[in-house]
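Every number here is computed from the coordinates shown, using simple stated rules; none is lab data. Source: prediction; values computed, not measured.
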Structure I
Amino acid sequence: MLEKLEQMLASGKNSALLRFSIGSEHFKHGDPAAAAAHLRKAVALDPKYAAAWKLLGKANQTAGATSATADAWTQGIAVAEANGDIQAAREMKVFLKRLDRAGG
């Protein structure tokens, strides 16, 4: 799956959804740094993509980038609330509280 997605990107297709999908696959395969790179591009292409902000936070957290994790979830919460995506906002608020409790 990842190979097909990367071929699409190499062929000149570039969208927030494609970048999110590639980031998600990298995350599933244990490469949070590569995932975060693609997810950052996804939110650059579509800053209102709440799911990308949420996964970017998880990728940053897994990679040990605590400050970037908090930033992603904070921005993601604002985006989700603005879009009426209450569930995504709640999830990211919980993740952010856990990060704060853990000393992040």
Structure II
Amino acid sequence: MPHATLQALEKVAGRVHRMEAEVGRQARWAGLDVTVRECMLRASEDVPDSVAFVEVSERRPGSEGAVRIFSGWMFASSPAISALEHPVYDVWLVECRSSPASTGPR
């Protein structure tokens, strides 16, 4: 699947943002750079599940470049299995899809 939908929470201000990320391209939000390396829909008899390999880096003021804060598989149906643990941000996978989601109002 060439596109992933992720949701991010900035805990300090309570801002939630839904982002579309094309596989292999970087998506930016707040102080984060998010790159989805692989995104697939896992077939299941019960409920299909989206699974993605995600890398998240944080851009910190006063430092050169971004610092990697997460690299691993995320599961849409079980975000706590492999979650980004950070004092300011949460990021989780919503779904993998073959085309970008519509950009209408939310």
Structure III
Amino acid sequence: MDLRRDVFQAIADPTRRAIITLVAAHAMTPGAIAENFDSARQTISKHIQILTECEILKQEQQGREIYYHLNPQKMKEISDFIEPFRQLWEERFNKLENIMQQYKTPKKK
């Protein structure tokens, strides 16, 4: 499947991140998701569509209802991409902290 949307643009939106957080706990219907927001249901449906196109959410038919749940494999792919950058910044912050400790002046009593 050729994805039309960039996963990082999708998760950049705060409403979509909130939707991801909601469905991470348990699968939800679009109506149940929309109840958590002040936005129009149509707006939330568009956010759900974007997350589904990016494969962050998967849909599952249960009777007449469609439930959306988190796709852990896609979240792992995102995490795997970000991890080297997190490690790089953590190392830099640790080095900076060590340098700052060297210049810390002792408190006078």
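Summary of values
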quantity: Of the structures I, II, III, the one that 24 was derived from, the read-out being relative contact order in percent (Cα under 8 Å, 6 or more apart); calculated: III
quantity: Structure responsible for -26000, with helix-only ellipticity at 222 nm (-39500 (n - 2.57) for each DSSP H run of 4 or more, over all residues; to 500) calculated and labels I, II, III on offer; calculated: I
quantity: Parent structure of the calculated result 13.4, 44, given that Rg and Dmax of the Cα atoms in Å is the read-out and I, II, III the choices; calculated: I
